[in-house]
1. With FRET efficiency 1/(1 + (r/R0)^6) of positions 50 and 354 (r between Cβ atoms, R0 = 25 Å, to 0.05) coming out at 1.00, pick the structure among P, Q it was computed from.
2. Thinking only about FRET efficiency 1/(1 + (r/R0)^6) of positions 266 and 330 (r between Cβ atoms, R0 = 35 Å, to 0.05), which of P, Q has the largest value?
3. Between P, Q, which one scores greatest on FRET efficiency 1/(1 + (r/R0)^6) of positions 154 and 242 (r between Cβ atoms, R0 = 25 Å, to 0.05)?
4. Given a value of 65, 38, 32 for Cα extents along the principal axes in Å, for residues 210-385 alone, calculated from one of P, Q, which structure does it belong to?
5. Identify the structure, out of P, Q, from whose coordinates Cα extents along the principal axes in Å was calculated to give 74, 61, 43.
6. Kindly point out which one of P, Q the value 1.10 was derived from, the read-out being Rg/Rh (Cα atoms, Kirkwood Rh), for residues 130-289 alone.
7. For structures P, Q, which has the highest computed value of relative contact order in percent (Cα under 8 Å, 6 or more apart)?
Structure P
Amino acid sequence: MIHAPGRRRFLRLGSGTLAGAGLALGANPALTLAQAADGVLGDGGADDYRALVCVYLDGGCDGFSLLVPSDAPGHRAYARSRGELAVPRERLLELPATASGAVGLHPNAAALQPLYGEGRLAMIANVGTLVEPTTAEQYEDGSVDLPAQLFSHSDQSIQWQQLQGRDRGTEGWGALAVDHLTDAHAQRDYLTSISLDGSNYWQSGEGRRPFSLKETGVIGYKGLDDGSDWQRPRREAFRRVLEKGHENVLAAAYADLQQRSMQVTGELGEVLEREAGRVGVPPPDNPLAERLAMVARLIGARGSLGMRRQIFYVQMKGFDVHDAQNEDLPVLFGQLGDALAWFQGTLDGLGESGNVTTFTASDFGRSLTSNGDGTDHGWGNHLMALGGAVRGGTVHGTLPLLDIAGPDSVQDGRVLPSLAATQYAATLLRWIGLDDGQLDAVLPTLDNFAEKDLRFMT
């Protein structure tokens, strides 16, 4: 006989796969969303809203081509290492000088230059997966813990999104953070963690999955949800099956979850439709911008939905540039810059600039060496944080010397990170509301690092 806790566990685990919704359902989400659609929930703490938007650059983004040293000695070292892949110094978009050194942006990322100048875009230098502070000598002699399977796409993407120690864990740091955020701000906790690219390791854990949407809206039931006359009998038959009494506890739980899932997704779709007019048209032929447009609609609806804390995940593919780097990377940087700048402008129009922080992450950076037509898997990488709460207009951290024979290079021109992804994550999570004890629980290796706040957030 299956006891009640087993039924509850089924509901919790099954909700991650049914209807593509990724629901972790609360007491009565259909009721609360219906109330939200009628505007009876109030502002849900409108003055206390914060959201993180993770833009994951899949494949290993070459941050060393996005942000390039522009002083003569630094650029010479970079050009020697990169050869024909080096961005010419005269083509770089100059950024205001910082204590970290003179740098310029890739010319195709021009849309980011004004945001940097306005102090709303920060570059965080040379971040990577580290278990503990590591020098080149310690790396070479193996005297420190290193992340397992360095330079492997699958392993390092999991490392980045979990940050649970040397080996692969079972929880994403986003999923663990949501546990604390929903404890403090519970209302519709299934909308606290939302993905525009399906399940991912950052938002997933045991019994946890993000609520999944597409750039076009909620994910419906194939063959049941287009409203056509010929599908009506099928849809009504499915509803009758769900509403029929079920003696088997698993069948009853499945039917209950499906009914609630259909109600939630249908009513959320109505709420989002109301927000469509507040968000403009994203740049054409830009899939990342299309996903971010849906994020903007969700953020625009947060008042009527009563949301106070949210995390979002969007992905941009194509950064594994082993080949044709000089052809592919400019296109990617153009799309990335245009999408981020458009998204920030949209948040400004919604009055949410200071409430939302967008940040980038990636499997790893690229090698300093060229393989003839591209670069190979690296380690350290330059990342970005964007928003009204960001201490922008500067480079946080220490710029590495991009010299194959230099002190920051290990194993075939890979750059040894000087900042840990764990420190980067802690800075973001502290801003969204986690305290020191919660940070230690979410990021178990954080205590290995003396600097727990990189101070790129206000």
Structure Q
Amino acid sequence: MFWEKDIETMDGDQLYRMQLERLRNTVESASRSSYYGKLFKEKDIHVENIKTLADLRNIPMTTKEDLRKEWPYGFLAASKDDIVRMHSSSGTTGRATVIFHTMKDIDCWTNQLARCMYMAGLRKSDVFQNMMTYALFTGGLGFHYGAEKLGAMVIPAGPGNSKRQIQLMRDFDTTAIHIIPSYALHLTTVFEEVGVDPIKDTRLRIAFIGAEPHSEKMRRRIEDFYGVKSFNSYGLSEMSGPGVAFECPEQNGLHIWEDAYLVEIIDPVTLEPLPDGQEGELVMTTLNREGMPILRYRTQDLTRIIPGTCPCGRTHRRIERIKGRTDDMMILKGVNIFPIQIEKKLMDIAGVGNNFQIILERKGFNDDMIVKVEVQREYFTGDLKELESLRRTIVNELKSDILITPRVELVEPESLPRTEGKAKRVLDNRED
């Protein structure tokens, strides 16, 4: 039932002492980075001043913009010689953020994922098919290493190629999968197309789903079709990646591993702390990362601490499923996309007009993006081949930046709706 029972069931006093010791070590380590070294000097912050966990609030919060400004090594707290890996965000609103890991960091993160998957029921006898993207994205490699540490056989399938995914499941008796929720639902149509019943014709029993928001209704639909129990995972690259918080078999909130992170919920406007049970922005501090510790990071994710204890016996607090973000980010197929990102790309293309609109629709189990783009009038009076060439150029340019293929519709100048105030760039017509 427990991967590390002594840690997972640690009483409050023991956990507090562990967190305080690790916080002091983290502050000491962070002071060796260029960014925090300058900040601590300006704010007269010293590790000797950290006498309680509440003293953390004397340290200013860290934002994604801070990470961008210090690209690439401003937050590095260890020697480059000790760094064995880096991961990166997608850079959807500008410059990407990077996270550096020492071997110890990788080992800690790997163990954290093993703890998560073991809690959900994965065992050494399982065959784990990882259908997430690898490379700079943290999700694929994080789960891969965690499952291997646990002792399961890993199939690094990666995303896409649906019929092959089904074949792998059948040929190698896959029992657990890691998959984006929307793709899991899309895959149901492929199962029906090839005449395979995942309940009767495979040995699937566990699904780890994450990388994009999903409703409880979507989760239950996945469970019913595949005959599995599916577990929600929360993570972000700035906190190492997936496995920051994870559902236990109770499926009532996600246990956030408090031996690895200090958690705050704040009012995103006043920045004041909020009590357990009240929804606000999640702020996190790493406690056992040596390569690139981060203090009081504003995740922009909205959630709450669920009051009370969990029947599973774990004492680490639970957060509720993420409700949304404090910014205007769109998420499609696990990719973070911002309207300003599309605007910047469009404005660099010759022939594009002054206005555009993004429409999000759900067809079956897939989310689609339609980008309506005003173009210069001569394209509608000239050769239709030129119009089609421009449309393809826009599709290719957007795909290269946002990593998904939008449907682009070219419209005449002044044909899209306009407002006197802030432009309404996004129309979200998706229904849960």
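1. P
2. By FRET efficiency 1/(1 + (r/R0)^6) of positions 266 and 330 (r between Cβ atoms, R0 = 35 Å, to 0.05), the leading structure of P, Q is Q.
3. Q
4. P
5. Q
6. It traces back to P.
7. If we compare relative contact order in percent (Cα under 8 Å, 6 or more apart) over P, Q, the biggest value is for P.
Each value in this text was obtained by applying a stated rule to the coordinates, not by laboratory testing. Everything quoted here is computed from the prediction, not taken from an experiment. Cβ atoms are built from the backbone, for glycine too; each structure is taken alone.
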